[in-house]
1. For which of P, Q does helix-only ellipticity at 222 nm (-39500 (n - 2.57) for each DSSP H run of 4 or more, over all residues; to 500), calculated from the coordinates, equal -9000?
2. Using mean projected area of the Cα convex hull in nm² as the calculated read-out, with 20.6 as its value, let me know the right label among P, Q.
3. Quick check on the output: 21.5 is mean count of other Cβ atoms within 10 Å over residues 18-25, derived from one of P, Q. Which one produced it?
4. When distance in nm of label points 7 Å out along Cα→Cβ at positions 58 and 418 is calculated, the result is 5.4; to which of the structures P, Q does this value belong?
Structure P
Amino acid sequence: MQHFSSVDGVLHAEHVPLTDIAEQFGTPVYVYSKDALSANYAAYADACRAHGRAIGSKGGALVCYSVKSNSNLAVLNLLHRLGSGFDIVSGGELLRVLAAGGSPDKVIFSGVGKTVEEMRLALSHNILCFNLESIPELHRLNEVAAAMGKRAPVSLRVNPNVDAKTHPYISTGLKENKFGIAFEDALATYRIAAALPHIEVCGIDCHIGSQLLDDAPLLEALDKLIELIDTLAREGISIHHLDIGGGIGIPYEGGQSVAVGDYLARLFARIDAWRASTHQGKPIQVMFEPGRSISANAGLLLTRVQYLKHGSEKNFAIVDAAMNDLARPAMYEAWHEVLPVVEHQIAAETYDVVGPVCESGDWLARARQLAIAQDDLLAIMCAGAYGMTMASNYNTRGRAAEVMVDGVHVHVIREREIPSALFALESIPEYTR
């Protein structure tokens, strides 16, 4: 089924009119489709199984959803129940996964700046693996594990210097990026890791960037990882899992994205050919870190037009959502499709869709042909990833509510923030002079 589609001129989420959601829960509000999230996860899991990789098994595959893309507890719980593991980048994200019922033995901990406290937290819950990104981090984790009487399972995030050809803010696989260990330094770093008494080398990791609409860079990175694994084997350093990261994008502006099944087929074909050519009898577990490709098109941001302002240079549709609710346009100049919730038989005009925040950069869409009137509802599409997780309280604006649609049912999964909650942790000191 179409998870967001027009029925009798009214846009629906599954079987629920968005007009009903706005009336019941107000705007702005994030609206997610349970069926869309499930289908997007299944695209990965089913493709793994189709190529003989059982989900979660040692020699099979593990899909570790990237929590930073959408970290609502309901989203995490749903994916956990479907069999997903999780890729986290903070101690807070680990606590979210646990609160959602997720299994720590399916958690991989990425990120360049893990603190001592975060390392202790992750070790105390016996997570699956740390993805380490520098030699100082490796030594610190060894010290923390020693103090706790543990051995920390690790993979090294190797930077293969592959150009993902995406926005520079979300490209992570080049030498100039802060992420990972340079490919030419990886062997020496693995030697150090293997010699540390409280480090257990388990795998190899790579993530070259986000919003890739072509899998060629990912397969190029895979070839470099395979080369390194063979080199490590000759040194007596065994790699048990290969984590190719995430990065598969979605077609925000139409066109075609990488079909997950086709990409995984090409990836598994290369891995199988490599294992056969090197007579590797023991299978290697393959891991993925998808985020956007699971959550982005499973959500939208519902907002209401406050005013239509016509000017000599531009027309503005001023809505009640803003850059604090959806930062991607202001941060990346990202494009999101904008759809009127109710179709009108009126002439369309060209509008910039902007919010009420006191910044010229507060815009959600530019130069869109829209047939709309004051008080109409608009749906900002494909906002399920990096929408709510990047939201802020700028201008003392409460963050939007979130709801999950399941067929004909709508569940509130996050209440709208009220102003008093925004300054509840602040205090005014009693000055002595």
Structure Q
Amino acid sequence: MDKDPREAAREIIDAAIDAVRPEGCIRRVLRSEDQVLRVGDVRLDLGEVERVYVVGFGKASARMARAVEEILGPRITKGVAITADGYRVPTEKIRVYEAGHPLPDRRGLDAASELLSLVAEAGERDLVIVLISGGGSALLSAPAEGISLEDLIVTNELLLRSGAVIQEINTVRKHLSRAKGGQLARLAQPARVVALILSDVVGDPLDSIASGPTVPDPTAFADAVGVLRRYGIWDQVPESVRVHLEHGAAGEIPETPKPGDPCFARVLNLIVGSGRHAAEAALKKGEELGFRGLILTTTLEGEAREVGRVVAAMARELRRYERPISPPALLVLAGETTVTVKGRGKGGRNQELALSAALGIEGLRDVVVASVGTDGRDGPTNAAGGIVDGNTAARIRAAGLDPRALLSDNDSYRALSASGDLLITGPTGTNVADLVLILAT
């Protein structure tokens, strides 16, 4: 094969991201025909709807909102969407706000207050369309009574650095919020609610995506306490957080709504796009480019540097023994890893995975490993991830740096910047977690 594997990796990544663009995902499931609104296989009679409200939160929510506007146009009464910095797009009837991510900020607090007030207006003959995507937990910032924004930020930062998986982080978030864990659905009743969800969580569990604001919450206050204790940060979170969770665990604060709660009787939740769709699009594009392809998993999890070592082992097996398929080959993995931050460096889970893999494939020819966040942002950096090869580690050393020391210091951004292996896409407008590619020509 004459195709350069790095160039091929970029083309495959672009195709995967294009397949989960919010606009296309919305148009696949939402159609307006005369007086009928089709939502997947469900038909809603618009003649029975008095007002249509549209609310959204997450990195993709602005683009999702614009797509809904194109479909429903003048039927929309009004709306609010909250997205991350750099993700705003022009809309007409739906007001779009930018706010802090991954840590909430004052802008998000103010926007969430407006959004919740709008939802509370809805009556029995109204339709509330809720647009949910990755990043929604931080962007829909509505702290429970007695918890300040500052205390919420400290708690979120501790959780993000703890090594907890997203489901555990969201268990805590749900019980510190007025909107998450099904509480938005409770606020919207008796209106009809349609939630269109772009999933960034491994396995697409509805209760974990953006902390499940429109679905029953199977977790309890006691579970949130358990998460903070398990990761050794219970004594570090602000006192207001500990007090609130302790009172909730003692039954002194109402729980989030559980399965069977009547507030979900008129709620429809529909996943419109996920990591599985991105992985399938990556495979299709790779095959078009002449690779033999295989999706290994769409439920990838684990500590990023450890997953990087496993990915490197797969690459070595592919190169040396032509297993599980013979080159030119493409192996695809999708999911979301975690990083337990112990160093002082800068990076993200995809860059750390890529740097770890680079050490494991050092010296291999015609092999590339790419790890990318489909939202275009990996950790607190401007990179989406990294594309590494058998010479990456040598290039880092040639720049006077020690790649293993940088990995130990969680300084993958500096390492991959030195080797020229950062993958920078800019904000993509979507978010379905991460994609990992192994290519051998």
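1. It traces back to P.
2. Source structure: Q.
3. Among P, Q, the structure yielding 21.5 for mean count of other Cβ atoms within 10 Å over residues 18-25 is Q.
4. This figure was derived from P.
A short reminder: the numbers here are calculations on the coordinates, not readings from a lab. Bear in mind that the values here come from a model prediction, so they are computed numbers and not experimental data. Cβ atoms are built from the backbone, for glycine too; each structure is taken alone.
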